[in-house]
Structure P
Amino acid sequence: MAHIRWGGYAEEAVVDEALVTPVPAGLDFTVAASFGLVYATAYHALKDRAAIKAGETLLVLGAAGGVGLAAVELGKLFGARVIACASSDEKLETCKRFGAAITINYEREDLREALKKLGGAADIVLDPVGGKYSEPAVRTMAWKGRYLVVGFASGEIPKIPLNLTLLKGCSIVGVFWGEFAKRERDLNAVNLRELTAWLRAGKIKPLVSASYPLERAADALNDMMNRKVQGKVVLTTGL
């Protein structure tokens with residue numbers, strides 16, 4: 001399994017040896033291709049950046065996407081109560097299978113009101129989406145909560161009123177796994193070994209919703225842009 005920034009849509013690529021991890025024996029190559037980036041990002045976010053603890057409440061936005069679904073599964077393994085937010089009931093059913101205790105369809109419900117009704121604010125918010133859901137999530141966070149900025153799949157970078165961080169004593173924490181893997185290679189290697197052990201033991205099971213031959217990469221990207229994907233889409237080669 002190789003982790004590279006650019007040039008991955010290819011049959012062969014040159015990769016720094018520090019960013020290569022052996023594929024566990026018996027693991028399907030399609031599953032292996034779907035595993036590294038999203039689980040490494042979610043694991044780094046929850047363990048290293050948020051210092052997640054058993055018993056905490058984890059709110060995941062975009063919970064049926066690649067990083068989101070990995071965070072749901074890992075959050076449950078870390079002993080957290082996981083609240084999954086996604087845009088359809090079908091996606092939320094997938095989140096339940098991966099360990100979500102509570103689900104919210106934020107296309108149908110007002111996110112802030114739904115969270116208030118649940119009671120018990122979120123200790124950690126993992127946000128790979130950005131856009132209009134970010135501020136409501138911050139407003140319902142617990143004291144000393146940690147807001148994990150993972151990405152902006154919505155295409156909109158949110159503008160969070162900083163007075164909220166003062167009022168809640170909370171932290172807004174950036175998560176850039178690629179830079180972390182480059183700067184802190186030893187710790188990243190430890191994380192990957194721990195994740196691979198969980199994968200071998202069957203504790204985590206990456207979801208591949210579809211696979212496409214390499215020449216249909218545009219179709220795969222269109223499905224992602226049109227929010228048809230749950231978990232990961234994988235490109236395959238003839239090798």
Structure Q
Amino acid sequence: MAVHFTGPILFAGKDSPRKWFENLPVDKNPDFVTYMDDFTGITLDTTNDWTLLKDSSATAALGADAESGTLVLTSQATTDNDGASVQGNEIFAVASGRDIWFETKVKVGDSEGSAIDLCIGLTVNFATNPENMLAAADRIVFQVDDGDTNIDCVTEKDGTATTTDSGVDIADDTFVTLGFHVTSTSKVEFFVNRNLVATHTDNIPDDENLAIGAMELSGSATGTKSATIDYLFACQTR
């Protein structure tokens with residue numbers, strides 16, 4: 001017997017490697033708001049697409065002839081607490097009956113996993129310094145803190161956070177895929193390499209619009225710290 005679907009569904013199966021895709025639209029659809037930056041251009045558009053916050057000698061630039069296109073955030077060499085960030089417009093909002101999907105693929109430079117701050121996901125806009133993404137009062141993010149290699153899953157509402165260690169560590173010079181699926185106002189499922197690693201039901205920020213954001217900050221004065229982002233993707237039902 002034929003199976004009929006009522007909407008554009010991609011990978012509707014619920015086994016672990018495909019669970020993140022559940023109910024995600026196949027292509028652009030007016031019932032969904034979708035944004036993806038694959039960083040395939042020549043220069044980073046900080047006029048129309050991204051707000052750039054960085055320390056004076058840090059950089060944010062598209063990788064030169066990088067396979068698939070990349071964004072590289074780089075701290076000033078041999079400088080502690082120096083970094084760069086990008087953030088978009090606050091167009092995503094957790095709401096009753098709404099789904100939100102976020103995914104990115106990112107790596108940190110060689111020998112930097114335990115000496116870098118990394119934060120990436122959805123956040124309220126932050127100002128002045130890239131590290132202020134770490135202190136944003138409302139956000140759903142993956143975070144790596146200076147001093148350890150844990151990839152933490154964070155939901156934070158009005159300054160109160162729930163944090164879970166994903167059980168997966170950031171590895172030097174190795175891409176990792178990070179994603180989450182927000183279901184209504186009640187649940188956020190976090191995925192590392194498209195495997196479910198954590199589920200949060202508390203401190204989900206449902207009273208502020210959120211933007212895509214990413215930042216890196218050096219955690220020591222040794223070498224040059226950097227984060228390379230392959231893509232940033234987010235989609236929500238209207």
Structure R
Amino acid sequence: MPSYNIVSLNDFIIKKQKDFFYARGELSSLLHHIGTAAKMVNSKMRKAGLVEILGKSGIENVQGEEQQKLDRYADEVFIDALKACGECCGIASEENQNEVIFTDSLAMKGKYIVCMDPLDGSSNIDYNVSVGSIFSIYRRVSERDVEAGIEDFLQEGSKQVAAGYVIYGSSTMLVYTTGNGVNGFTLDPTIGEFCLSHPNIKTPATGRIYSLNEGNYVKFPEGVKRFIKYCQENIREEGRPYTSRYI
């Protein structure tokens with residue numbers, strides 16, 4: 001019989017934590033709660049069209065875009081999950097005009113803040129196109145045991161301690177990194193767990209696909225236009241033309 005070496009997201013996180021003697025499990029707990037929230041969003045997504053979750057909410061986000069009902073749902077789920085975690089003292093979300101500061105005593109002890117888009121591409125749900133959640137984790141720079149401040153959220157990207165995304169589609173996949181490799185986990189609906197499916201993901205040195213919204217071509221800088229033409233040239237010995245894919 002074939003043998004299956006299934007590694008769940010939680011098992012993987014704990015194993016990686018053991019590689020750092022100074023780790024106390026705070027980041028592991030935070031990533032676990034992000035995974036839990038993603039499973040809740042995925043469950044609701046699977047019912048889209050059967051329950052009253054599609055359509056606009058009548059509220060605009062910080063980008064001036066009208067929020068979808070699923071945007072609001074995903075935002076609330078991630079906020080609740082991260083607040084309950086106790087390791088997160090606040091969230092900056094695309095769905096809120098201001099940062100969300102947790103004021104309970106447990107959260108104020110939290111070591112991290114999270115910046116995220118709870119559900120990117122929700123306007124595509126009606127067309128059965130994949131959507132996703134994007135997150136970035138930083139250590140707070142303010143003192144613990146007090147409310148997080150604006151300085152905790154306005155940090156350089158190089159200060160990230162972890163980042164990742166979740167894709168909800170024909171299969172649901174969570175991909176994250178803590179700066180030591182990128183790994184992908186696919187949700188197994190039979191056991192309700194994210195399982196390691198794409199270990200040590202790397203970007204290939206060369207590719208055969210280019211992807212962008214060419215409907216905005218007239219607005220592109222000349223350098224970008226020249227690169228698009230380069231991708232489209234029929235030079236077989238150099239592996240061109242490239243294939244165009246964009247959703």
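All of the numbers you see were taken from the coordinates with simple rules; none came from a lab. For clarity, every value in this text was computed on a predicted model and none was experimentally measured. Cβ atoms are built from the backbone, for glycine too; each structure is taken alone.
Ranked by mean count of other Cβ atoms within 10 Å over residues 127-134, which of P, Q, R sits at the highest value?
P
A value of -8000 was derived for helix-only ellipticity at 222 nm (-39500 (n - 2.57) for each DSSP H run of 4 or more, over all residues; to 500); which structure in P, Q, R was it taken from?
Traced to structure R.
So relative contact order in percent (Cα under 8 Å, 6 or more apart), computed for just one structure, reads 20; which one of P, Q, R is that?
For relative contact order in percent (Cα under 8 Å, 6 or more apart), the value 20 is produced by structure P.
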